[in-house]
1. Among the shown structures I, II, from which was the value 3.1 of distance in nm of label points 7 Å out along Cα→Cβ at positions 62 and 126 calculated?
2. For the read-out helix-only ellipticity at 222 nm (-39500 (n - 2.57) for each DSSP H run of 4 or more, over all residues; to 500), a value of -8000 was computed from one structure; give its label from I, II.
3. Which structure, out of I, II, was semi-axes √(5λ) of the Cα gyration tensor in Å, for residues 54-101 alone calculated from, if the result is 23, 11, 7?
4. Consider the structures I, II: one of them gives -0.76 for log10 I(q)/I(0) by the Debye sum over Cα atoms at q = 0.15 Å⁻¹ as calculated from the coordinates. Say which.
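FYI, it's all coordinate maths here, none of it is from the lab. Bear in mind the structure is a predicted one, so any value in this text is a computation, not a measurement. Cβ atoms are built from the backbone, for glycine too; each structure is taken alone.
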Structure I
Amino acid sequence: MTKRAQNAQQNAVAADPDQWSEQSKHSVAFHFKREYVDIPYTCYRCGAACVFTAQDQKYTFEVKKASIDQRRTFCATCWSESHQLRAALSEYDLRWAAEKSDLRSNKEFLSEWLDLLTRWKEFAPYKQDVAKINMLRGLLKLG
């Protein structure tokens, strides 16, 4: 047995597909997946070597009911930072919706919001709110 096969065997955890989400129960994997094994990956943002452990997969798919097709792309640090950034962006959106007329001339608010949107590019370059970025740049130039 190869060293890789031994490591995979050592890091295997029994799967219970009956605990998966309803969506995942309709996948091909439902009929064949009997164990989870560690899956190595590289963090999309920082390039760190990571492992989606068999135990973490069991929790993710059977307790949290995430889709069985889900794959990890961020290390724990980048994942946490992306959630904090998403929450901050949501707060800025809510504040803008409630106080737009006052905030249009608030350079500090507009600059901070633009900075958050610019930082978001590191996590999801394919999900940019170009219209909002252009609006903020325009408002900052006007003042």
Structure II
Amino acid sequence: MIAEDIVAPNIPRLAREVFGITEVQASGQRLERRHVADPSRFREFDMMLAGQGKLLVVETKATARVKHIDEFAEGLKDPFEYFPEHRGSAVIPIFASMAIGPDFVRRLTRHRIYALALGERTLELLNLAEVSARRG
């Protein structure tokens, strides 16, 4: 779950900066959703964000594995079975992990899934000014 907690704060920024979503209709983390036609079936979504006719669906794994990528790709066949209120939106799938090697990036690209991993600016100092002032 720590991986999800690292990824989640970045999604609204990416939605805005990369995908042009300036007005968020709905978003959530760790969502359990029931299948529209078969309520006995449910899935957990690590994160979703919807707005302006787009639906970001995010899968997060601390360590990426081929089976995780393939399972996520399979689960994307009809996300509107779980998010019927966003039917007609353009689905933007994102697979996030702490690190994603080049072979996995190519696999995600073949599935038309965005690859999101830690980079140079993921973490930030929240009290830089305050501590710097106290240090003189």
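1. Numbers: I: 3.1; II: 2.1.
Attributed to the structure labelled I.
2. Working: I: -16000; II: -8000.
Label of the source structure: II.
3. On the way: I: 32, 13, 8; II: 23, 11, 7.
The read-out comes from structure II.
4. Among I, II, the structure yielding -0.76 for log10 I(q)/I(0) by the Debye sum over Cα atoms at q = 0.15 Å⁻¹ is II.
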